[in-house]
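Each structure below is given as structure tokens.
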Structure 1
Amino acid sequence: MECVSLYIDESGNFGSSGRYFTLTSLRCIDHSNFKLNRAVKKASLKIKKRYDGSVTRTGEVKASLCNPIAKDYMLRKIKKSVDRIDYITADLSYIEPRLLNNQNILYNYLLTFLISPIIKNNSDLSEIHIYLDNRSLKVGDEMSFSDYIKSKIWIEYDRPDISVSVHYVDSQSDYHI
């Protein structure tokens with residue numbers, strides 16, 4: 001039986017500026033996430049020392065502030081420490097306006113494109129741990145992302161055998177996000 005941890009972060013926003021919104025997932029299998037944590041922490045510390053313009057006031061390394069050398073360094077360290085990297089990019093000019101006005105529904109819908117292939121293509125999967133930046137993730141007023149994805153996995157994908165946990169972490173203090 002296999003255990004998967006997914007670390008998901010977003011880039012862009014839903015229309016206030018910019019045309020694209022990207023979600024990226026770093027996949028670690030069978031608790032190999034300690035390698036990711038160590039690699040990102042070391043790379044972040046090195047980037048902070050050498051490229052102080054790459055860091056926010058809160059001390060978080062932001063790719064949008066990094067020069068190409070720092071970005072390349074971080075990406076190579078991440079690539080070596082995870083089992084797979086997946087992403088989805090939405091061109092917001094093709095998104096229905098009502099979805100842009102219901103950003104949590106759109107966000108959760110896009111997340112399913114990263115999660116569903118793992119569920120559907122892995123019959124040995126017994127656990128999935130999903131780590132998201134701690135933002136408000138609601139579908140309407142009544143269903144959290146955790147409830148939403150559990151209902152998708154257990155009912156729609158017919159996989160009630162999978163243990164699902166969703167963790168909300170602070171990207172400023174957690175090196176995985």
Structure 2
Amino acid sequence: MPASGDTGRFGVGWTGVATATVYQLEESREGAAWTLIHQDGSGGATVWNRGDGRYGYRVRGCNPAGCGPYGDAQFITVDLPPSTPTITFADLLRQTLNGRLVNQTCTIKWTAAAKTTNYELQSSDTGALLYRGPLNQIASRSKSEYCASNYAVRACGSGGCSTWSSPPFPATQRTEPMD
């Protein structure tokens with residue numbers, strides 16, 4: 001069993017005992033009471049849908065005469081990625097003078113996600129990474145910075161990165177004459 005995981009799904013295995021016909025697998029989350037979660041004659045089990053936390057697992061072999069002692073507990077720490085943020089606003093402003101483009105700025109905002117250390121914003125059109133950082137809203141400071149026609153965002157933390165937001169979020173495109 002791995003020491004840590006970022007999916008909430010993992011395998012727990014054990015070495016068989018010659019006289020055992022059934023194995024009992026128990027789980028404890030964050031030091032709580034042990035709970036029977038699996039019982040059969042196999043040498044392992046898949047555990048799934050576990051949230052963030054530290055989990056302990058112990059197993060014992062049983063036969064018609066009774067059950068033996070539990071083996072030493074094994075532990076895993078689950079650290080899931082943050083949830084996927086949602087883009088709430090994307091604006092692309094083109095400023096023109098005498099019909100020629102002189103400036104293009106973009107503003108993009110998305111929902112915050114717990115456990116996030118950095119967000120990644122990409123152009124859904126090209127796949128180019130436009131921003132990586134802790135903010136959940138950005139605005140251009142120079143011509144065309146962060147600009148795209150369609151966007152996707154994801155949140156990253158110690159447990160990895162969420163999936164990219166989907167479907168691509170289209171920017172509202174405006175043109176503003178300066179003359």
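FYI, it's all coordinate maths here, none of it is from the lab. Here the structure is a predicted model, which means the values were calculated and not measured. Cβ atoms are built from the backbone, for glycine too; each structure is taken alone.
Observations on the model:
- Top of 1, 2 by distance in nm of label points 7 Å out along Cα→Cβ at positions 18 and 98, largest first: 2
- Comparing distance in nm of label points 7 Å out along Cα→Cβ at positions 10 and 130 across structures 1, 2, the highest figure is found for 2.
- Each of 1, 2 could give mean count of other Cβ atoms within 10 Å over residues 2-9, but the derived value 13.5 comes from 2.
- Relative contact order in percent (Cα under 8 Å, 6 or more apart) from the coordinates reads 20; which among 1, 2: 2
- Which of 1, 2 yields 14.9, 41 [Rg and Dmax of the Cα atoms in Å, for residues 74-145 alone, calculated]: 1
- Which of 1, 2 yields -10500 [helix-only ellipticity at 222 nm (-39500 (n - 2.57) for each DSSP H run of 4 or more, over all residues; to 500), calculated]: 1
- Distance in nm of label points 7 Å out along Cα→Cβ at positions 26 and 42 - highest-scoring structure of 1, 2: 2
- Source structure (of 1, 2) for Rg/Rh (Cα atoms, Kirkwood Rh), computed value 0.97: 1
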